[in-house]
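Some structures to go through are shown next.
Derivation of every value follows stated rules applied to the coordinates shown; laboratory data play no part. Given the structure is predicted, the values throughout are model-derived calculations rather than measurements. Cβ atoms are built from the backbone, for glycine too; each structure is taken alone.
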Structure I
Amino acid sequence: MPTINLRGAQKNYGVNSANAVSDLDLEIRDGEFMCLLGPSGCGKTTTLRMIAGLENLSGGEIRVGDRVIDSVTEGIFVPPEKM
């Protein structure tokens, strides 16, 4: 499986709402096992939904291998059925 990279990933659900995920950098390399742990409401599910393509980013970028699948600055969003 190719490397999954999140760079500056952010997600908020409204103009005046708190960020569900703020400026997350994460790299998951081929063969690695990854687990998200944390208290309720810290952004675990939102992070997984962003990686799966079920949530658009509010900021930052996600790459799978060399392919950008979500980037706010580049205006790219690849839905899960196109990955």
Structure II
Amino acid sequence: MQQPLSAIKPIANELKVIINNKHDLIWAEQQRDGLSQECKLYLQAEWSKREVVIPMIIDFVKKNNDWTISLQCHKYMNIP
């Protein structure tokens, strides 16, 4: 994964991390360093792995309520 630029982190409005596996959840938490308290935190499943990772994301967000789940609704509706 590509880390956010450290110069951008203090002024970022949001951080969205695409989750492929459980290790990405750990990586996401590590990226919080340097972000403002107002920065919104989003986790989104890699579409091709959504069946596996969405339950992991849900469990993580229930335990870490600073994070929000991000969904690509258009994909669920088969809109490209």
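Brief remarks on what is shown
- Test item: FRET efficiency 1/(1 + (r/R0)^6) of positions 36 and 52 (r between Cβ atoms, R0 = 25 Å, to 0.05) calculated as 0.20, pick one of I, II: II
- Parent structure of the calculated result -3000, given that helix-only ellipticity at 222 nm (-39500 (n - 2.57) for each DSSP H run of 4 or more, over all residues; to 500) is the read-out and I, II the choices: I
- Structures I, II, by Rg/Rh (Cα atoms, Kirkwood Rh): label with the highest value: II
- With respect to distance in nm of label points 7 Å out along Cα→Cβ at positions 12 and 44, the largest value across structures I, II is given by I.
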